[in-house]
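A.B. asks: The structures come next, written out as structure tokens.
Any read-out appearing in this document is the output of simple, stated calculations on the displayed coordinates, not a laboratory observation. Just so we're clear, the structure is a prediction, and the values are computed from it rather than from any experiment.
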Structure 1
Amino acid sequence: MKLLEERILKDGQVRPGNILKVDSFLNHQMDIPLIEEIGKEFKELFKDRPINKVMTIEASGIGIACITAQYFNVPVVFAKKAKSINLDGEMYVATVESFTHKNTNNVIVAKRFLTPDDHILIIDDFLANGCACHGLIQLINEAGATLEGVGICIEKGFQEGGKSLRDAGINLKSLAIIESMSDEGLTFVDQGR
């Protein structure tokens, strides 16, 4: 998605440790017109799939998932990273390692919000090593639901996440795939779109 790539080049900041900060427009402060275009693009990419829920993980993917779900006219389910007193009933739980935060979390979804009748589209802001996606896929599989696809805003193509998902036969669509990233800048994979 050329619009997203241009915005990353304009406002993204490369930090040591393969960190790309896009917090001024994507995952802290959100540029809603840009997020609307992202939602439209995900709708176009997955329009042939019978999606009845969009799923993400707390917290950075929630806004993007909500706008995307609006175009599919379906609800959003997000995996929570902490059990709180307002969570009740039976839960699906998966352990997920965070590349950015360098920690491990149990992510939780109430069983009543994820059923065998569900056809899920996972949406997230970043894909690095794929741990968050694999955790969400584990929850979907435990529920007997169907994974229809994974939509990622920014994939770090030089890390293993995208390859591991594609090798597993997952319908993965990334809007911007970074081929290389250094202090001098970054380059994108040409996806021919």
Structure 2
Amino acid sequence: MKPIKEYSTVSNSPQLFFWGGYDAVVKYDCSCSAVVTSAGLVFIDPLPLAPEVLESLLVEASVPPAAVILTSGNHQRWSVELAEQLSLPIYAPVGAGEEIIAAHFYEPGDDVMGLHSIALPGFGPGETAFCDEERKILILGDTLINAGAAGLLLLPKKYCTDHRLAMKSLSKLKEIAPEILITAHGLPIVGNAAVRLANACALSQ
């Protein structure tokens, strides 16, 4: 994937950044985020940024970069290059797979760099969501896809490791009422995120 030449600021309090673009390998729009937590600036499932754009993001962030977090074994993406460039540790979920490169592997339910992890077995390998309930943020990997006018869609069955288990896992998100929802595919959802998440979770019934 070519370096992306811009990012957007989703929120200033907390600081939450977003960028994305079309990936010819997966033939779909991919996206990622970086959020300021109590640990510092945390990159989640990062995609490549042009050098000057990354520098601009680092300047805008109010704290130094602290870590890179992966939500699944499918999202190594630009994490190794970014981690090496900024001397950051990579955190990946247990169960992500032997090919994943990471310094640390977190367990389901662990707090990771100021974010709470929610394991979602049945989707991708090690699939995990991250939430900050106090600040009303939910960050997903491939569990749900923001398909724009088509709505917030479930990961297609053919990409799930166990579809029945995936639908059961989705129920873990029902009690979360985020104001901001970030997915690894599609634009951020701000404002009506809680309603859209609840509607998507209802599809698992």
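A.B. asks: Suppose relative contact order in percent (Cα under 8 Å, 6 or more apart) works out to 19; of 1, 2, which structure was it derived from?
C.D. replies: 1
A.B. asks: Given a computed value of -5000 for helix-only ellipticity at 222 nm (-39500 (n - 2.57) for each DSSP H run of 4 or more, over all residues; to 500), which structure among 1, 2 does it belong to?
C.D. replies: For helix-only ellipticity at 222 nm (-39500 (n - 2.57) for each DSSP H run of 4 or more, over all residues; to 500), the value -5000 is produced by structure 2.
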